[in-house]
Structure 1
Amino acid sequence: MAQITVYGADWCGDTIQTRSDLDSLGVKYRYINVEEDAAAQEWVKRQNGGKQKTPTVDVGGQILVEPDREELELALQRNGLIEA
């Protein structure tokens, strides 16, 4: 099963929304606060052309940047984590 990691910041509204969406869908994920993890912060910047964009979500190797619920659900469906 694909692993999901949410790289975000506790103060970020989009991070809060993405985590809420995952919780409401019953999908387990790992959360990393980039403000407390320098290596994670660098990883996020590498994914986003040097910018720290939160949340950046890794769904089984598929990278989503600031996804809306529809984009998130589609990625979860593609990875067999939720049904269509």
Structure 2
Amino acid sequence: MTNLTVNKSKALKLTKQAAGTLAKVLKMIEENRYCPEIIQQVDSVRGLLNSAKRELLTGHLDSCLPTKIKENKKETIEELMKIYNLSN
């Protein structure tokens, strides 16, 4: 594996946690567990993925954005708007 930025390393850890929790959700559904317990785990997956997304965005804004905006300001602004619109 290549050297990851701090933000990508955190995002990777969070995403792996989300994958593990999602596997737990699948097992809980297969076992016909109590719905509120399953919903709580689904919310946990969503929270972990949102945190991973935040880490990736923070890393992008801190490291990639300054270079990209110098290279192509219009394209970079369009990219940021796309990310913003997908987040809402």
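Values in this text are rule-based calculations from the coordinates and carry no lab data. Small disclaimer: the values here were computed from a predicted structure and weren't measured. Cβ atoms are built from the backbone, for glycine too; each structure is taken alone.
Computing distance in nm of label points 7 Å out along Cα→Cβ at positions 6 and 30 gives 1.6 for which of 1, 2? Write down the numbers at each step before the final one.
Working: 1: 1.6; 2: 4.0.
Structure of origin is 1.
Where does the value -12000 come from, among 1, 2, when helix-only ellipticity at 222 nm (-39500 (n - 2.57) for each DSSP H run of 4 or more, over all residues; to 500) is the thing being computed? List each step's numbers first, then the result.
Values: 1: -12000; 2: -27500.
The read-out was computed on structure 1.
Given that Rg and Dmax of the Cα atoms in Å, derived from a single structure, equals 11.9, 36, which label among 1, 2 identifies that structure? Before the final figure, lay out each step's value.
On the way: 1: 11.9, 36; 2: 17.1, 54.
Of the structures listed, the value fits 1.
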